[in-house]
1. To which of 1, 2 does the computed value -8000 (helix-only ellipticity at 222 nm (-39500 (n - 2.57) for each DSSP H run of 4 or more, over all residues; to 500)) belong?
2. For distance in nm of label points 7 Å out along Cα→Cβ at positions 233 and 401, the calculated result is 4.4, so let me know which of 1, 2 that is.
3. Matching task: 40.1, 135 is the computed value of Rg and Dmax of the Cα atoms in Å. Pick the structure from 1, 2.
4. Using mean count of other Cβ atoms within 10 Å over residues 425-432 for the comparison, can you identify which of 1, 2 gives the largest number?
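Any read-out appearing in this document is the output of simple, stated calculations on the displayed coordinates, not a laboratory observation. Keep in mind that this is a model prediction, so the values were computed, not measured. Cβ atoms are built from the backbone, for glycine too; each structure is taken alone.
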Structure 1
Amino acid sequence: MNKAITDGLVLMPPPFSAGLMLWSREDGTPGSGSYQGLANAALVSNDQDFAGCLELQKLDATQKLRSFAQTPIQPGLYLQVTARVKVVSGNLPTVRIAAWAGDVGGANVAGVTQVGPSVTLTTYGEVVTVKAIISPATRTGVDMAWGTAAVYGHVGLDLTGPNGGVVRIDDILVEDVTNVFIRKLMDWVDVRDYGALGNGVANDAPAFLAADADANGREVLVPSGVFRLTSDVSINNRIRFEGTVSMPENRKLTLVRNFDLNTHEQAFGSELEGFKRALQALFYFTDHVTLDLSGRRVEMTEPIDVAALTGLTSFTNRRVVRNGSLNAVASAGWATEEVTSVATYSTANSLVLTGVSNVASVPVGALVVGTGVGREVYVRSKNVGAGTVELSQPLYGAAGTRSYTFRRFKYMLDFTGFDQLSRFEMEGLEFNCLGLCSGVMLPLSGTTQRFVSCSFNRPLDRGITSIGGGCQGMFVDMCQFLSNEQGLAAVDRTTIAMNVQANDTKIRNNRIVRFAHFAVMNGTSHLIHANHFFQGDDEVAGVRRAGLVFTQTNVSTVITGNYIDNCFIEWGNEHDAFPDFDTEFSFGGLNIVGNVFIGSNTTSAFRWIVVKPYGSGHFLNGFSIVANSFRVFNAIVDRVDMLDTSFSTLDFTKSRNVRVEGNSFNQVSQTIMNPVVVTHTQNTAADTWNVSAGGYIPFGGKIRMMESVSTEGAVTTSANAVRYTLPYGVPGTGGAGNEVQLKWGEAVKGVGIVKMRMDIPI
């Protein structure tokens, strides 16, 4: 800033050659005496050091020299007064810049410093420069701080010390040096002051780094222009963008004090590019673990391949993206890829397809569809040279050579390029898929990814997809999944909110609306708590589909406190290359406790809990259905449980540790329980009583043991003679194996209370 230029201020006093009547020997105020005609003052035009100068002999204790001209003083203005002097003869005096401060009324502003630092002249003929800075401001470097009362000054100098010396003085110079102070006055530094050009071509990275190094807590200003940065740049001070930057894709801009979407959008000129660059920097940034989207919406036209964006394949430090919306915009970038290939599957190598035709075209992350393929089986990797494809799960019935379809859905955030990614968290994000794309595809492996308070709005195919172990220990808490197929009948839907391929997930407090399935779950040790998932439709007597699908036998999982509305829990072993029972754990470890099951406008064939073995020889071994509420509106269902024998059945002669008790049933024709307590009335004396559990036994099982028997009233013979004997029991009798025979040893009649079980409780 230079007000002599910008405001047209006249700062310079007149040259001595203009006449000594313009220079005062006093304060320079009107009426004070001048040097015109004095014997101790003369103009010299032929000095070897000065083009024209004043020769002045010191006669007074303080020999004053002041300009009659008024030099303006304004707030924010810094004036440097400079004098070049030399002694030519006589005593050596001391010299200092001096000025008289005047207020708006023409009076002297008393109490302010009106002289600068003194310099003693020590050598004849040596040119000495004397300087002082005048300003209203009291700042370091200001010699004469005059405050706001002073509006002008009469500038000049003083000679002090011994009298008699003759001094020559060059024309006095007054300069606006506000630029020297501007960086102290402003809380920013401009990258242009450090060599940045902003022409979109020259590399401005060194200038950015230099400005940041010199900012020392002040803000770095990026003015209008396009600033090309061809290397990684990390800015440690606050930064403000009026212009934009451009960078190669593999270079990173890290903004330590402004790590948010707003600043990155300003830096790169668009929300999408700003989001990508901020996400890229997040993986390299150690000062922040959280990227804040500032509540902004990012418009996306294609998936973001996060591994390619970052240039990484492994990352295990905690990182968080939060507080914003990703919004899909219609484009060809969301189109599903579909490839059909012939391949061979062998149970001896249950996770590999061999001899895959056109294997180069099979996308990693594609859903595998074909005969004998379970739900949610994906391509983990491929080997083009070997012609093989690695699968996320085995196939239950696909041995041999056949045709497979590979469908690669497109996801807003795609992490499949990571071989290992752990502790990545998404909090308060809306994945606004709008029927154009899917939400998030997880990495190949990793642990404890977290989705907290996120919304998946109308995903085209999937909300969250795992194609491997990247879901290990995953948290999905307080999220909402809204289907793109809410207007369709339940049987026609294809979208799935999420799937799990590994163990130890925590899925809690979520709301899921009208998907084909809420979750397809492989692995064990899951906690599924307090979710509300409903999958009804507007059909009369509508057919319902599974909400939760478990795909292996021993799940060690708790389903508790959920609101399970117009859908059911399906438990099978479709991800088993050898679905027949061998030596593994069979169907066990599932605890369904304290849930609310609702059905409305369904068929009477609807069931809430379905077991579906894909091979023979399996049995129940540790299974609880306890303290649940089953209720139907506008319909009546036959029962709550079903054994789906599409592929095989269960061996009920091996059932162990099955607890079905404390449940309530409304509008359900046949309740179930285990153990079953039956009150049997024997009206005709017989030595064998056939006590039936009827339809109370869960899943149509068989009675394996009689736990207890007691009588209500006397047991008598046909002649009404009382008998005090107890019978022994023979369980599993009757055509369906659902009876217990009580053997009395003689013909008796009476009322017996029998507690029988479909299992052995050990």
Structure 2
Amino acid sequence: MMTDNVIWLDFNDAPEQHTVMFDDIDALRQGLLDRLESVLHYLFPQGRIRSGKFYVGDVDGARGKSLVVELEGPRRGLWKDFATDDGGDVIDLWALSQGLSARHDFPKLAQDNRQWLGLVPISTAPAATKKQSSSAVAIDELGPYTGKWDYFTAEGELIACVYRYEPESGKEYRPWDVRARLSRAPDPRPLFNLPAVAIAKQVVLVEGEKCAEALINLGIVATTAMNGAKAPIDKTDWSPLAGKQVVIWPDRDAPGWDYAEHAAKACIAAGSVSVAILVPPTDKPDKWDAADAVAEGFDCQSFVNDGPRRELKAAEPLLPTFSLGDLLDDESPIPPDIIAPRVLTPGGMLVFGGAPKVGKSDFLLSWLAHMAAGATFLGMSPPRPLRVFYLQAEVQYHYLRERVKDVRLPSHRLMDARRNFVATSQLRLVLNDAGLAQVIPTIAQAFNGEPLDIIAIDPIRNVFDGGDTGGENDNGAMLLFLSQRVERIRAVVNPDAGVILAHHTKKLGKKQFEEDPFQALAGAGSLRGYYSTGMLLFRPDETLTPRDLIFELRNGPGIPQKHIDKIKGEWREVDSNQRLVLQDYSERLDAERRRKRDVILQILFDEAKLGRCYTANQFAESFESKAGLGANRTINERLSVLSTKGYIKFFRNPEDYGLPRLNRSKYGYLCVEDMRFQASPESLDADTGEVGPPPLSILPTHFKCPQTGALLPVEDPHTWIYHEELEA
């Protein structure tokens, strides 16, 4: 029954009597009128629209033109069957088509209407609800829908509807399967706008109906998978895109990239003649999409036609196989090396490793600059000036600028390098989905759409993301990083580009390093199974500047180990059989050692005056990376040399100077000539006029034998003997 525009319905066939309250009948009618065309296609699949009217044979849905429904103007939704002279509004038509009476079967009719409109099942209340205020209105848990999109077959038959709601929790979508008359997505899920897709040569695939509708209104044939970025690829029918030129316009965020890549593969598998993924402009905000582009007046047609993109190739067999005959008969040329000889091949990956402070970044920067210039570097040659993108996450802009200006390039090659080398300043992100959404478009547009040749990432550690599986030392995490992070970048910007990854090595013993140096790479198990080339920079003697450059090639014959050094700002290959290669280098090396000698002796002398003395290990730990002395190990080696030469001796009677007793020291406290120890600061007593304790002269008790290295007692502690002058 109807009371004050509120419909109260009694169900007497339920186990318990319930009264159900529906919205205002006018609102229910308006909901059907808003989607009248979809309602009519649902009720009468054989019907057709012509000149603002809907035609069908009768209320049973037969073909014909006897029953006419008005689609325009104030009479929208009114109908008349000229064969029977029946007529009414859209609610009457729905009832008759289902064999119901709008008057006597209204509870079921209203339920069917609400369910078709995508509303949740009606709420129920006890019979006492009848006595509630006439102002009571049932409220759907999601509120009113704010958008609706119809999915048709290529012939125009309604398949499904998608409703959008915007409750406080955020946007939600509800599909309605028209054929099954259930609130679910059809199986398989259709693509949007199929009537237009069926007759188009080029189709733009976007993320969501709102974006598709925005482009359609501009005259662009667009479609989307149901559920947008969350669309299950394997449950979507992509076959309508067979024979089409597909351009995918992803949203500018990580889910958008994923959607585009997965959809592209599905399009290729479905038989699309070409597939391209557009790269959204880098100056647009996160989540920018086609609908945003239309709203801001962006030139969408030009972007679809000429915007930067990644072209995908036709699908290849999952497991390509070749007979011996195929291989023997194939006379096509080997693809040219990106960097010869086979150091970096098309689609290859080179991992460049080394210990901290060995000079990896300095070496890599110079190497990449030479490749961008088209210049040979230490015997490694590019076929032409290469386009290089240097994704570096270690050096800030000003210091990167400083380093670049120190790179020595042939003057006639400088202009090529200026154009072809592009670098980032210190990145502060990891290559997870969010990081890739920033990095990929940046690299893709670095050379104005021209394909780049090399992507270099320095170092892996600072941008590493191995998911939830572990860190960079974990082989599983490393494999995920390489396959799901690095390869995603290459796949978008240029599948044939070479990748160079700078990575650190673990500390290994000298013997182990000599036996298998590449096992020193962190995550070596996955890396060595993945890369095409390994390259290590190794300093065999930390007291010397020359390094060894070691290669491991998968795609070519072995490259002999190179001995290199940076001399006068330029990396050069040096003769490993000569201890000193050039006179100026010899002088520079001697000067550096003399400097370290003087610094160490002066520190020991000054520290004693402040009441501090050291064993060798204590000194190395205290002054590591200070005053240019280098690492702990380097300092210990210099102390050993200086004690062998007689510049440093030892005293093993610390109690005479109020110092702690020696426990584990092999030699004792370090001592230099004329060293004086101040147990407490000199002071003047104002009452007595007495001066505090004077410094004590420290005399050596032992020295290191230069021939045997044994610790021996000194014969005369007052006479300081230098065994020989410092040599190289």
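1. On the way: 1: -1500; 2: -8000.
Considering all the candidates, the number was obtained from 2.
2. On the way: 1: 5.9; 2: 4.4.
Structure of origin is 2.
3. Values: 1: 45.4, 164; 2: 40.1, 135.
Going through each structure in turn, the value belongs to 2.
4. Numbers: 1: 21.4; 2: 16.0.
Checked 1, 2; max of mean count of other Cβ atoms within 10 Å over residues 425-432 sits with 1.
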